[in-house]
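*Asks:* In structure tokens below, several structures.
Quick note: the coordinates plus some simple rules give every number you see, no bench work behind them. Only a predicted model underlies this, so the values are computations on that prediction, with no experimental measurement involved. Cβ atoms are built from the backbone, for glycine too; each structure is taken alone.
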Structure P
Amino acid sequence: MQLKVCGIKTIKEIEILNKTFPRFVGFVFADSRWHVSVSYVKVLLTKLSPKIKTIAVFRGNMIDEIIEVSKFVDMVQIHEDEDFIVKAKKSVNVPVIKGIKVESQKDINFDTVADFILFDGGIGGQGKMFDWTLLSNINKPFILADGITIENAKLAITYNHWAIDVLSGARTNGKLDENKVRRLTNLC
């Protein structure tokens, strides 16, 4: 099991990650309260341990921005339809993660050119969950990103044996919490 801590925006948060060593860190380029600029992520990356893999998260971005950012991250995570994923996959030289919003069983779909799939309940960082029992009979690797907290991380791991993605669940009062990240890393 691997941990991705998403929504990283500050050097202080990078320092916490360098102490706790989750497998992945996510930088959000989509329009949200977690958004960071391309130029600032380049600064943050100079402080990040090379042991931690980087993922750039996109929703509603232009393909040119994804191509530009893909040159200095390890993976891109894209929340778009399959036609856009195909275009992105042909345009970048890093693995592509397709983000899928799950509302019902019909959304649990592995038919994609993407290298990995991430299932979530919609807009990230809101701490809301979809019905994880929809994932009960899946034996393919995927990333679960949906309202995961210290309190429910063990349950999340039972539905998924590859990776969990935590944003608001790694924070206290909106700030990255070193103790929570350490505990989540230890669980994974």
Structure Q
Amino acid sequence: MNHRKKKWNIDIEEIFSIRHSCEPKNCNGSCCGCFDVVVDAEEVDRILDYLTLAAKYCKNLFDGDQFINPFEESDNGFFSLETLEDGVCVFFFSNDSGEGLCSLHVAALEIGVEPYEVKPLVCSLWPLAITNAKPYYISIDDASLEFECCHEQASNNELCPNVADIFKKVFGSKVLSQAMKRQRK
């Protein structure tokens, strides 16, 4: 699904109200363990293309000398990412420095690909969220402020640079510009 070509409704007040900074050294996989990550068949195919490289970092992807199936069939042709016994995503791992990382993210960076092109959309968007039904709506995830990586902004006049980066990478510069113009009105 091309997220850059859709018509999006944006909750300007919400997206300008949050400050987000992903800090792998402080991450215990909390956002990677609290949500059911649902993907469509296109995302499954894309993730499978990177499975071998992701498994270099994440030993959870192996059972003996074979890959596990990281997907569980869900309803209506969708799939969920498998989780470990502690509820954390099967692609989550801690590196030698103790940083909590996504093996898909690391694999993408290793070969010079933007992580949003590899990871599930819902993961690339965090702490943003979209509705699954028309009209498509972009806001912040209701639970985002429960995580150490997200905080309320004192002023709603400026979009957090990390949130702006998510918009630009996932939706394109045009959607980001539209959001910025709407905030100035």
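*Asks:* Where does the value 9.5 come from, among P, Q, when mean projected area of the Cα convex hull in nm² is the thing being computed?
*Replies:* Numbers: P: 9.5; Q: 11.2.
Derived from the structure labelled P.
*Asks:* Comparing distance in nm of label points 7 Å out along Cα→Cβ at positions 59 and 75 across P, Q, which structure shows the greatest value? Each step should come with its number before you reach the end.
*Replies:* Working: P: 1.8; Q: 3.8.
That would be structure Q.
*Asks:* Looking at structures P, Q, which one was helix-only ellipticity at 222 nm (-39500 (n - 2.57) for each DSSP H run of 4 or more, over all residues; to 500) calculated from, given that it came out as -6500?
*Replies:* Derived from Q, not from the others.
*Asks:* Hey, another quick one. Comparing relative contact order in percent (Cα under 8 Å, 6 or more apart) across P, Q, which structure shows the greatest value?
*Replies:* On the way: P: 20; Q: 34.
Answer by largest value of relative contact order in percent (Cα under 8 Å, 6 or more apart): Q.
*Asks:* Hey, FRET efficiency 1/(1 + (r/R0)^6) of positions 19 and 99 (r between Cβ atoms, R0 = 25 Å, to 0.05) derived from one of P, Q reads 0.35; which structure? List each step's numbers first, then the result.
*Replies:* Numbers: P: 0.35; Q: 0.75.
Source structure for this number: P.
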